[in-house]
Structure 1
Amino acid sequence: MWNDQTVSVVLMTYNERDSIRGVIEGFEATGVVDEVLVVNNNAREGTSEEVALTGAREVVETAQGYGNAIRRGLREAAGDLIVLAEPDGTFLPADVIKLLAYSNEIDLVLGTRTTNELIWEGANMGLFLRWGNWAVAKMVELIFNTSHLSDIGCTYRLIRRDTAHMLAGEMTIGGSHAGPEMLMLAISRGVRFVEIPVNYLPRVGQSSVTGNPVTAFFLGLRMIRLILGFRFGRR
């Protein structure tokens, strides 16, 4: 609990069997998380067994895709404050305190992984990913005249429950670029947001998206198309 508000952490999982238990236990150990909700998005065999060894609650979302899993998590989470994170070991559970520190004044707190001093050795944040995420974030900041942005693809974020339900009701993208859609909806609805730096660690296992430079490149193009669609009314 944080300032008399309950806190839920939502973890969307597909291929994180080897890391998810440690991530759940890390969030539970912070002392501020009331609920860890795992959205099983047709996850690898053995994932549910790992989750069952923890205090987390698991729901199954059979519609494949990152956006589908996010929407399910935002709707199912019981907390007043809902934190989205990855179960692959790339984020520090202790950084949830940073997000919570802004929750009294802000509806949406975004993490950024592009701060040099917080990128751990071995993390998947090479020049292409780092500067690509930065460039697209700066494009959003420029064309929408927003608050500071430096990472378009960071999942680690906190959302107040009423804002989370609004976003879940309006999100339409089921795939990997659902995170930027959430941001575009927040901007278009006048949601108050701020971005803060978070630690970025090496992933346990390989990502099916950012682990492949070609896949990451085309994902970036889809993000840009989405953003321009919001800006020029072609969503």
Structure 2
Amino acid sequence: MNDFAGSVAVALRLITEPDPTLAAIVGRSLAVSASACAIACVAGLVLGAWLGVARFAGRTAVLAVLNTALAIPSVVVGLVVYLLLSRSGPLGFLGWLFSFQAMVLAQALLVLPVAAALTRQAVEDAELSHGEQLASLGAGPLVRALLLAWDERYALLTVLIACFGRAVSEVGAVMIVGGNIDGFTRVMTTAIALETSKGDLPLALALGLVLLAVVLLLNALVVLLRRWRLARGDAAFDRSAVAA
């Protein structure tokens, strides 16, 4: 118990001072996840909005693949990116392996199915309610997708928050493609794993507390956003937020 209390005390001191090593790791982790989410969410929102209104042969198979991608382990994504970026891989000429860019690419591929699937669900629900009316006014699939996505923009904010939470809490992919190099590619999750194995529990605990605080803040934002929209009487947002 004394060891645990001592580790907590040191961890809190590292956070409140703050410790330069801790601050660098946290900053790098947030930068990687924010960059990955920016890339993945732009592509995912467009793809999801299109899938929400498009009707074509093989759509069911595409949706099945997309939903399956939601459950792909992060280590598998990391392995695929590693093979692509390795010296003998098709993207080896980029020289990105064990770099910031490699971690961003891995997290973006991991988050993309989440952004696309949740956006598709929100837009498809809106399509069932308003799509026929928009089509009667002459709006094609692309226009309907854009209009419905804009109409569901507050619900889609929860998608962005969920994607960032998925990225920042991921460990397997960034460990494989980043190499967990001190001062270069070490992020919160990989540092926690390493410092725990080394027995440096205060630093690992401090990083864990910061990571929990980030995730808690993200969930608080989702709840506050949902309550704000409910206060404005947006029932459609309530349904999509619950589904997300």
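No value in this document is a laboratory result; all are computed from the given coordinates. Note that the structure is predicted; figures quoted are calculated from it, not measured. Cβ atoms are built from the backbone, for glycine too; each structure is taken alone.
Which one of 1, 2 has distance in nm of label points 7 Å out along Cα→Cβ at positions 67 and 171, as calculated from the coordinates, equal to 1.0? Mind dumping the intermediate values first?
On the way: 1: 1.0; 2: 3.0.
So the calculation was done on 1.
One of 1, 2 was used to calculate helix-only ellipticity at 222 nm (-39500 (n - 2.57) for each DSSP H run of 4 or more, over all residues; to 500), giving -11500; which? Walk me through the numbers before you get to the answer.
On the way: 1: -11500; 2: -27000.
The read-out comes from structure 1.
If we compute relative contact order in percent (Cα under 8 Å, 6 or more apart) for structures 1, 2, which one ends up with the highest value?
Numbers: 1: 23; 2: 30.
For this comparison of relative contact order in percent (Cα under 8 Å, 6 or more apart), the top structure is 2.
With P(r) over Cα pairs in 5 Å bins from 0, in percent coming out at 1, 7, 12, 14, 15, 14, 12, 10, 7, 4, 2, 1, 0, 0, 0, pick the structure among 1, 2 it was computed from.
Working: 1: 1, 7, 15, 20, 22, 18, 12, 4, 1, 0; 2: 1, 7, 12, 14, 15, 14, 12, 10, 7, 4, 2, 1, 0, 0, 0.
Checking each candidate, the match is 2.
Quick check on the output: 3.2 is distance in nm of label points 7 Å out along Cα→Cβ at positions 195 and 227, derived from one of 1, 2. Which one produced it? Don't skip to the answer; put the middle values down first.
On the way: 1: 0.8; 2: 3.2.
Structure 2 accounts for this read-out.
Looking just at mean count of other Cβ atoms within 10 Å over residues 91-98, which of the labels 1, 2 belongs to the structure with the highest value?
Numbers: 1: 19.4; 2: 15.0.
If we compare mean count of other Cβ atoms within 10 Å over residues 91-98 over 1, 2, the biggest value is for 1.
Any idea which of 1, 2 comes out highest on mean count of other Cβ atoms within 10 Å over residues 11-18?
Numbers: 1: 22.0; 2: 15.0.
The structure with the largest value is 1.
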